[in-house]
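Throughout, read-outs are computed from the coordinates displayed, never taken from laboratory work. Since the structure is predicted, the reported quantities are computational estimates derived from the model, not experimental observations. Cβ atoms are built from the backbone, for glycine too; each structure is taken alone.
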Structure P
């Protein structure tokens, strides 16, 4: 059935499961914050030591418009299969954004009689508890040093910066800076034409590699390059040979 709303999970639209599905609404839960606190001697109250977003969720409600009870169950089962393992969720009101999520609540048919009842399923993001930009913002610089600015959309602080550096000679020392905080790789040996890549997997685990060789033990300074969303950030580098450096950042939204 035709709906104003659409949800796509791992590239498959919910509406494509059956023509009898009508998506009624997409509801976004407020982000769940968690504070760690400590108390001061002989004082009331507590001081916040750390504040972070623990998770965020979205609930998709829909109807199955068929009075054939066995077919209705079959369509619901197909939706359960679609949702059960979670993955990459996109919704048409958040164009260009995605949510890495699991399914915490699966839809079930509560009434065989009420064939237009509203069913619902809830997806929750834990490891990356934000909607993230599908196509990252990029900044490319060349030479033995450089500095530039990059506006990153979104509403969250501390977005992770990924970097790809292509050496123009034998690279032994590389420093990368984001908003005044610097990561340095020293004692490396990257031949001309080869690359150094700083990336993060779906669990936000960092990898620093040239080919199949890890360079994590060569890192000093800050552990991660971080920028703020919704702002213009300054990114720069210096190296002992000429390089092409590409910075990549995905905007994040609550």
Structure Q
């Protein structure tokens, strides 16, 4: 049975297209695993995330640079690793890869391109602050980045001779209320996100234009072994993610 669950999780998410928040109450959702006894004060978990970023807008850090409509969109594939403590705190790390397209208008010229490969990484913590019956309030904090992606760039539709590369880094803090309803655990929360992006050859660092947002999602779990999650986020960016978590 445990082998079937693992195979199902792997098959399902390997066919999807991650910088999602995730359910901040995840530390308390999986109360039992298939290997480590639930009497242990700590356990290990792994997960997969597929994320589609529909749009995130940026503006130059240097106000003297005339750039308009700077934005990115893309998708990513990420594996996560979690150390759960007392079913109240998750210490998390994630690594993966992906691709994104970018573009802006600079002095009446259209600059755009596609970058892929490299490494997407993040580290974070989730903590359940309180639980009242089936309702919980939890917080999430993350730092991360995209590094070493490269690809092509175009100016007014003409391919530039020099390859493009990127750096991106971010931090975010989120909080959410969740409510268990049988197998479903819907949640709603708010997030503060600050992102910086640099594309070479380019115009220096760009910063995220918006930094406040909302996210809404739903987790499906029996409370043992596996949890599946879907999430929509808006405001600071628009995106959708699907993820799965497996407790050992």
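Numbers for the structure displayed
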{"item": "Of the structures P, Q, the one that 2.7 was derived from, the read-out being distance in nm of label points 7 Å out along Cα→Cβ at positions 98 and 162", "result": "Q"}
{"item": "Read-out distance in nm of label points 7 Å out along Cα→Cβ at positions 170 and 234, computed value 1.8, structure in P, Q", "result": "Q"}
{"item": "Entry that produces 10.0 once mean count of other Cβ atoms within 10 Å over residues 154-161 is calculated, selected from P, Q", "result": "Q"}
{"item": "Which entry (P, Q) yields the derived value 46 for percent of Cα pairs over 30 Å apart", "result": "P"}
